[in-house]
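Presented below are the structures under discussion, each in the form of structure tokens.
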Structure I
Amino acid sequence: MTTKDRITDAAMRLFGERGYAATSVALIEQEAGLAPGSGGLYKHFRSKKAVLDAGIRSRIESSDDLLPLIAAVQAAPDRRASLRAIAAAALARLDSERDLNRILVRDLAPFPDLLELFRTAELQRLADALSAGVVQLEPSLPDRARAALSAVFIGAVSHFWLLADIYGGSHPLGIDRNAFLDAVADAADAAIARGSS
């Protein structure tokens, strides 16, 4: 792993754990194995914001989250099972990029360029993949209904994950992951059935 990669990984982990504003350049350097306060970070990045930008781009570009979503649609025995598998794959994706998701929620408001990057390169891509999966499950569902269902589905899964993360891994209402996955699959399946009839 290059020094630049070590800096980026350390920064993203620290930003996720502590927040962007609470993470100093010296702490990033220390966590990356550089002498804290030496300015070693600046040999690779012009600013702390540049490290954040590189970290977000790196996480988005290396994402393979669409493969499990596509596989979930193709492997499940019926529409409801496909929807449940898609929701499970989405939660797994959120788990695997915990730091990135925390940064999005907590730290990106001052950086509209990074918010827009996340919206177009991550959220829209995920919504498009989900919409394509719904087409495979129910080709007669109108485009507008498919787009709305994708937004509701992504919102429900993201919010469940976010609340569980805030509360240390357990949803504050005591809903376990399997019960949530069943409920979101049932709701999405019912919405598709109504929208296609």
Structure II
Amino acid sequence: MLLGREYYQTSFEPLLVLGPITIHAVSGVLKRILSPPGRPPRKLSNLLSLTGYGTMLLFLPIHFLTHRGYPMLETAPIYGVGPAELDYEFVKTGLKTWPIRSTILYGGLILSTTLHLVDGMTLIWNSWLKDSLSSKMASWKREARPKRILMALGCLALPVMTGLYTLFKEPMMTFTSMAKRYEAVYLTSLIYRL
């Protein structure tokens, strides 16, 4: 997170983060709306659809507003928490002050994006890549789907969730005044005020 700041928390953010996410979401919605009569769109109960819409409509807006939008507010007591002040202590404050809520939101974001990635890559593989590669590599069968999902959860989601758990267990290492500003950022969100 911190090492990539110079890319995603600068003027390049719209090009590197927001643009691709918006294009991906809009193309998914347009594909659903404009699908020809002979090829109905994927069911909303499909894992790819559930994770995509769950991420787009629930987890991502909450995450973006909490971590990028609300910290930039200049009102008291936030006073514009800048990108240099948004470090692991900000995440730690959320995890320690609202442990269940933060775990559900971070966990939901991580799990839904991981599952969306796995199902999306399977779709890309089966649609475009399988036939162009050798027959040995083209045997990504439907029966292997649960294995792929478990592997992705173990290799992608588990390390991130373990990192969140480690942050939760660490003691707070920020000034009380900064912690109060962090809490004010979280409390700007309706989700954290409930």
Structure III
Amino acid sequence: MTRVVAGALGGRRLRVPGGRSTRPTSDRVREALFSTLADRVADARVLDLYAGSGALGIEALSRGAAHATFVEQDPRAVGVLRQNLASLGLEANVHTMDVSRFVRDVPGTDAAPYDLVLCDPPYASPVQAIATALVALARHGRLARDAMMVVERPRHGAAFTVADDLLAVMDARTYGDTVLYYLATRYDEARGTDLDR
């Protein structure tokens, strides 16, 4: 079990899928992540890729996000995610599919651009596959003009990079064995790395 860290649902418990295929973001890292995002969360449209139990997107909803969409390919994890949403009285769009398929053909119910994209892929996922998914969102107009993307990766793995002119890694913050990479669209680059605005 894990829990919602703060917000309207702070302290409420979340189920996590059994087995080793899903690795929920720790409470400590989630707290640090959302402290960094600060007021970017309120009223945001959030996309939780590689959602697992839904802990990241649910945390965003607890802190005032207007909407969350969850994408997870493991049906067992999706079952747990749906249980978490139901037990907390939350409504959200949940898609049981591979992230690469979702970003190629975003369902019509999720056509509006996202303000915040949260990615906690399995640590074995290739950096290139994750970067390609984020670039596809940008290329297809699925990101708001000032969208922020956050990717969680292992500290001892390859650094997260994006070889594309649409996105830029603005910051990286390390918490124990975890690194959070913060990305923005290039046309927002002039505003700098003001993550705490």
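What follows draws every value from the coordinates through simple rules; no lab data is involved. Just so we're clear, the structure is a prediction, and the values are computed from it rather than from any experiment. Cβ atoms are built from the backbone, for glycine too; each structure is taken alone.
Identify the structure, out of I, II, III, from whose coordinates distance in nm of label points 7 Å out along Cα→Cβ at positions 52 and 92 was calculated to give 3.1. Going label by label, the one that fits is I. When helix-only ellipticity at 222 nm (-39500 (n - 2.57) for each DSSP H run of 4 or more, over all residues; to 500) is computed across structures I, II, III, the figure -23000 traces back to I.
Which of I, II, III yields 21 for relative contact order in percent (Cα under 8 Å, 6 or more apart), as computed? Matching structure: I. Using the calculated result 92 for volume of the Cα convex hull per residue in Å³, for residues 44-147 alone, pick out the matching structure from I, II, III. Structure of origin is III. Looking across I, II, III, the calculation of Rg/Rh (Cα atoms, Kirkwood Rh) that yields 0.92 traces back to III.
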